[in-house]
Every structure is written in C-alpha cells, then in structure tokens.
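The structures considered in this document are given below.
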Structure P
Amino acid sequence: MSRIERKEYSCEKCVSYDFCKHIEERFHNQIIADKGNWREIYDNGQRVGTPIRRCAQTIFKSYESIFFNKQVLEIGCGCLSELDKQFCQEHKVNYVGIDPGRLPGVFIDNEPVFLWRVQNKVMPRILKLFNVKKYRLNKYQYYIRDAFPSEELEGRNFDLIYGNSTIEHWHEKESSLELSVEAYKRAMDECYRLLKQGGILLMNCPIYVHGNILFMRGEMDAIEGIFENGNWRKVTFEYWRRNYSGLMPYCPQARKEYFNNEFGIDLENIWLLNIVAKK
C-alpha cells in the first residue's frame, strides 16, 4: 500500500498571499455584487481568474525545477498549456501532450495572438477531418489526439507525468462512487507503468467544481483509495486554499445553492488538491 502524506497550505503562508489579497481588495465590490462569481470579474477586458486558478499557477511555479531536462507527458494538455515551446526550450524538456480534442495549432513564432486563437478553434476540426492522431509541433513538443490511456503511448516512458485541472474529467460520466474508484485505479496503474523508476506524477484538480463525482463532491477518502493498491514510494496530498485564512472563501452563491439542493452539502469553500506521487 502506498504511503500517503497530507499537507495543508495556508493562504497566509503562501508566496502569492499578498497578490491574492490585493486582487480581493481591488475587486471586492464587484465580487459581492456578482455573488462571489469570479468568472464575471474582468480587468481591461481580460478575465481576472478564479482564486484556485492562481493556486494552480503558484503550484506550477513551485515545481517548475522538476521539469528540467525531463521527458514529460502532459495528460489533458489542451491548446494553451503553460508547457509551451519557450518553456520546453528553456528547461530542455522532451514533451508529449495528449488530449482527446483540444490541441494547439501549428503556430508560427511571433504571429499575432488573434491568429493563435483562430488556430486553436480550427485545429481540432482539421485533426478530426483528416483523422490525424499524432504530430510534432517542433523539436521539443509532440502531440497525440486521444483519450488517456492510449495505445499511442505504448513503448514510451517518462520522467514526469503532469496534469493541470484534468484528472477530474477522466471519468466524469461515471456516476457510481465504487466504479469511479476502480476506473481511476486502472488509470493510476497506467501512469505508474509509464513512469520510469524514480519518476513523478504531478496532478492538481479543483474540489467541489466539476468532473467525476469523487472530485465534484470532495470524496477525499475515495480519492486517496485510488492509490491504495499501488506500489508508489510516496503519495502526497497537498491542500491548497482549503485553509483560506486571511482571504475570502471561494464559493459563488449559485454553486452553494446547487450543492445544497443536489447533494445536501452546505458548501463553504472551493479549493485545489495537488497530488504528488513518486515511483
């Protein structure tokens, strides 16, 4: 059985605390007026971003060094991953991204941002039309259009497997708690198999937001159970913004009402789980 460690990350002790506090104070009236819905908060036409989005950015920065000179698999990479060409080049990353649909276009360096956005909308349709399953974007980045697990990953091994708010979506159509745990156990077994000895699984995911019932309802015992039959040397569950001391809770009124009506849960705060598993 894997050894599980739990770490609580208090907002007041986070390196991003002052930044988050500043944003809350600046947009306080709007947050109250929009009943806690951060998705409606904009600054000069750009969405400010939710509190857990800032947590994810801070987590990525704190683990940035482990990507250096590594063979990396990103599951659910999407079309705008932070592991872009510049990052891979600067950190000497040999990168594979896998996603069932949202993959990046074949960008030309320094092209206008609006062309990036156009390509990100058009590329999935082109890939599907011509049944393109895999392609190399440049010497650093290689992409696979498929769901995980995938036969296209056979014969590959990685130093690091990464996922930014994707693991909760892997089995989101499964409504059974028991069957969800079994499905995720199989997925974790595949991650373990794909990792080299000493490799690391790094996954963050929101709790009480969306996706599979385990993450939607915050079934932490069941989530930990995903690793109970594994051979992982160590599994660390990091709780980010669960202790939001000094900051406002993140809980839009509409979501609070939904959870009360749907699950009988008196939701107080949405937070981010970061999983670090070492083979």
Structure Q
Amino acid sequence: MTQRYIIYCDESDTKGRFYSHFYGGIIIDAAKQQAIQDELQDVKNELNIFDGEMKWQRITAPYTDKYIDFVNSVFDIIDRGDIKARIMFTQNRYVPYLDDYQIDNEYFLLYYQFIKHAFGLQFSTPADGTASAAILLDDIPHNREKLEEFKRYMSSLSDYPVWRRAGFSINAEDITDVDSKKHNILQALDVILGGIQSRLNEKHTKPIPPAKRRTKRARAKEQVYKAIKDRIFSIYPNFNVGNSTGQANGPQDRFHHPYRHWLFIPNGAKIDQKRTKKAAGVRK
C-alpha cells in the first residue's frame, strides 16, 4: 500500500522584532484535497467572500467576525484530523553563526529543516507500505534556477536514512510553487501563521510608536488571534505559543499531533539577552 500526502507551505516575517523566520505547513491526505478545498470554499461562500482571498494582512474591523468564523471552521477540520498544522520560527535571542552560503540560501535551508523534522514524516507510512508527499509552496521569492536547485536538494531527503528505512520519499517533480489565491488550504495556513507571528512580535497587541493607541485593524487582528489561541488551547490547555510543542509519546507525536509549534534553535547558536522582550521592556 502506498500513502500519498500533500504538504502546503508558507513563510512570514523573515526578520521580526523578537522572533523571525516563520514557516508554516499543513499536511493532508492527498485523497481528501478536493473535499477540503470545497469545504473551505463553502465556508467562504457563506461568509460572502466567494473568490476573495483570506489573508492575515487583509483583516479589517468590518471583516473580524468573518475571519473568526473562518478560523473556527479551519480548526474544526484540524480537530477531526483531516488537517495537521505545523508552525516553525526562530527566536532572535539565539544568534547563529552563518557562513556566506548559509546566508545566501537561508530561505531554502530553513525550509529543508522544516520539512525534514516538523512533520515526523518517517511515521507517516502505513504498515508494510510506503508513503510520499507533494510539496506546494506559496509564491517563492526566488528565481526559477534557485527553485530547481531547492527541488533537487529537498528530494535528496529521500535518501535520508530515517526516511529510507520508513519507506518515505519526496520526488523533485512533486515540489512546486503555487498561487494561494487558488488554494483555500494555503489561505487557512496564512491566517494561522500570520496570527502567531503577529502575536510573538507584538504587532497587534501594542500601539506602534509614535501612536499612543492601537488602530482599529490592530484590535480586529487581536480578536482573530484570540480565536486562534482559544482553539489551540482547546487542544493543548495552557499552550506556550513561543515554545516547541512537547512530545510525551516520543517523536511519533510530530506526525500524529493535530497542531504543533517548533522553536528552531540552530546548532552552535549564541544567546544574546539584549534581544529578548524583557530587555525591550515588553511585559508578557
């Protein structure tokens, strides 16, 4: 038996005030792709969104309730197990040493780590079977040559001993960039990822100097984020948004959990206490 998956990927906030390099992913059973796409479209139609694109940056006060309804619909799908969501980010207090190659290819190298570790894909194969996945990336900000290099690099993970023993693989031809306007699942990921990065970098919780009050849009985003937080807390009470999700049952939780966060700390990173919220005078 061969199991087929689709992994939708997006990224946000390469350089944030406190946290950076936000990467998000949603993994689904490929056989359920159209059904989930249609279900989310039905939700959008009911909200009179129709062909519009749901994005965190487009949240405004008049659309607050619509986005909250959309978030709850997405988490209903997560709760029943048809969507599994993963969020990865770095914390600025951990300062890595990077050579020139790593600096030039940071975007793709972090995607490589995200796909390799965040989903626990070695635990996705059925008994006595194999599994593979297609990777759909939202609007890659690089040229075609860079994308082809990345596809070759990513598909080489099929030779990763842990994946090879498990019978899991990714083929280069199954890695592509797509337009999120045509993929409701990517829009769902964008809203969740946007909410997490906005909260961790205090974008919607504090007024932006020199303003003394938050904008209506910031207050709207806070309400949508609270809807995201409440649904995460319904899965994991007292969830720490800025830390990695635990794996009480072992590394297989990386695949089986419906929702997870991963604070990625590069090997050999040094700690700079001046880059913390405490140093910046931000109260939790």
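A compact table of results
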{"read-out": "Ranking P, Q by mean count of other Cβ atoms within 10 Å over residues 50-57, the structure that comes out highest", "value": "P"}
{"read-out": "Test item: distance in nm of label points 7 Å out along Cα→Cβ at positions 146 and 194 calculated as 1.0, pick one of P, Q", "value": "P"}
{"read-out": "Which of P, Q yields 3.3 [distance in nm of label points 7 Å out along Cα→Cβ at positions 250 and 266, calculated]", "value": "Q"}
{"read-out": "Label whose coordinates, when relative contact order in percent (Cα under 8 Å, 6 or more apart) is calculated, return 31 (choices P, Q)", "value": "Q"}
{"read-out": "Structure from which -1.04, -1.15, -1.33 was derived, log10 I(q)/I(0) by the Debye sum over Cα atoms at q = 0.17, 0.18, 0.20 Å⁻¹, for residues 66-217 alone, options P, Q", "value": "P"}
{"read-out": "Read-out helix-only ellipticity at 222 nm (-39500 (n - 2.57) for each DSSP H run of 4 or more, over all residues; to 500), computed value -11500, structure in P, Q", "value": "Q"}
{"read-out": "Structures P, Q, by FRET efficiency 1/(1 + (r/R0)^6) of positions 42 and 234 (r between Cβ atoms, R0 = 25 Å, to 0.05): label with the highest value", "value": "Q"}
{"read-out": "At a computed 2.7 (distance in nm of label points 7 Å out along Cα→Cβ at positions 18 and 258), which of P, Q", "value": "Q"}
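Laboratory data are not the source of any read-out in this text; all were calculated from the coordinates shown. Because the structure is predicted, anything quoted here is derived from the model rather than measured. Cβ atoms are built from the backbone, for glycine too; each structure is taken alone.
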